[in-house]
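Have a look at these structures, which come just after this line.
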Structure I
Amino acid sequence: MKFIIAILLIICCTSLEARIYKTKHFKIFYTKLDDKNIKEIADSVENNYTRIITNLQSSELQIVSIHYYTDTENFRKVMNFGPKVPAWVNGITHPDSAIHMLSPNVPTEDYQTTIRGTIHEFAHCVSGHINPTIPNKPRWLWEAVAIYESNQTSDLRNLTYLISQKPPTLNELNDLSKPYVYEVGYFIAEYLVEIKGSDVLNALIKNNGNIQQTLNMNDEEFTKQWFAFVKKKYGI
């Protein structure tokens, strides 16, 4: 499964797309590859708009532009990615106003996974709208919120480190070279919402994941608490 990371880039990008599809909250730039189902793609994002800004207690965003690309080479070229950007990155956000990613119709991609990826990127836009300094600061929270809001869950039975009762630390979750946050981020956010309440994600976004201030616990205790929640709810 491919995962998507949102990297804050200050980009001036002239779109090469000839087609534009507009909804109430989005302006989508696409190619003929998406002609057959652009309305379905647009609806899938538009239909999640109110839910996500409500969940994260955000004000309305300006119109968000979504730029879809037909292949990885073109995407990375337009984004001017350097060698330090991992090869698996296939979507980014530009503050709270733009999303750039591969089209759901690219033959090498799974359609539904990429649709969820677009919703994931929009959740990043909402977090960035609430707090412009939040992108990847901290990474565990930045990704966990977007993974949760886009319902990108994992099969816990495949996570051997959890079965072995060894949940990743926050430092490990923040490590770009490790996949942990994409595998357990959903469950961390689920713990926060179900145990700590509906306001907690907004509070953490606003203070850049300050657990001590928001939850009155240190990093180690936080890891113990979310893992205890997962063990009890999912029986691992």
Structure II
Amino acid sequence: MRRHSKRFRSLEEKLEHQQLHPLTDAVQLVKQNATAKFDESVDIAIKLGIDPKKTDQLVSGTVSLPNGTGKQVKVLVFAKGEKLDEAKAAGADFAGFEDLVEKIQGGWFDFDVAVATPDTMSAVGRLGKMLGPRGLMPSPKTQTVTFDVTPTVKSLKAGRIKYRTDKTGNIHALVGKASFEPDKLTENVRSFVAEVVRAKPATAKGQFVRNIVLSSTMGPGVRVDAREFLETARKEA
């Protein structure tokens, strides 16, 4: 059983564990509890009303956070010819083709997201067993297989992130840093949850967003009242 530090238990005792907080209050609490000596990340966990055993109810996609994540994202691009030059000019941390395929086959994974132009996928596809389990495989579904290299690289560097449900029907994602201004963190969370709500599978029945928790790297979780998101979703439907 995991044992938490005295600092963590002290912070947790200040929270009413089951209390639901409006998003703006939850953000303030998370920031107050981020007392570590480094700039803690702020993460969101969403429990969805889906059956994770049914493939037609799995939820995944990408979202560009309006204020970024605060994390420097290492972007790799598989490309050739003019698109290779375009990737380098757009700010890709790594750009190449066969050289990068060989490097990854040798066990190198020092990047956060991979993009591939469609004409490289015959070779990149062979990396599926290595990149897939790490969530690094380029895919049309996440808009990372594309000839639109420049906007894709720039959006990824600016804070576009991937998300997908895990085996228990939860989604976890980074939505910023504790040093962010409260309004910027709030805006990021709203954008992320709205995108997840829009991705609701047609076969999912009942309440879709069951539970939302925000937390900093070293802080306890703070439960967010999901009703405001559900009301917004009803108005947009």
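Just so you know, all these numbers are worked out from the coordinates, no wet-lab data involved. Computed from a predicted structure; not experimentally measured. Cβ atoms are built from the backbone, for glycine too; each structure is taken alone.
Listing for the model above:
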quantity: Label whose coordinates, when mean projected area of the Cα convex hull in nm² is calculated, return 14.8 (choices I, II); calculated: II
quantity: Ranking I, II by distance in nm of label points 7 Å out along Cα→Cβ at positions 93 and 181, the structure that comes out highest; calculated: II
quantity: Read-out distance in nm of label points 7 Å out along Cα→Cβ at positions 125 and 197, computed value 3.0, structure in I, II; calculated: I
quantity: Per mean count of other Cβ atoms within 10 Å over residues 149-156, the highest-valued of structures I, II; calculated: II
quantity: For helix-only ellipticity at 222 nm (-39500 (n - 2.57) for each DSSP H run of 4 or more, over all residues; to 500) computed as -13500, the structure of I, II it came from; calculated: I
quantity: At a computed -0.62 (log10 I(q)/I(0) by the Debye sum over Cα atoms at q = 0.12 Å⁻¹, for residues 21-156 alone), which of I, II; calculated: II
quantity: Distance in nm of label points 7 Å out along Cα→Cβ at positions 109 and 141 derived as 1.9 - corresponding label from I, II; calculated: II
quantity: Comparison of I, II by mean count of other Cβ atoms within 10 Å over residues 133-140 - largest value held by; calculated: I
quantity: Computed 39 for relative contact order in percent (Cα under 8 Å, 6 or more apart) - originating structure among I, II; calculated: II
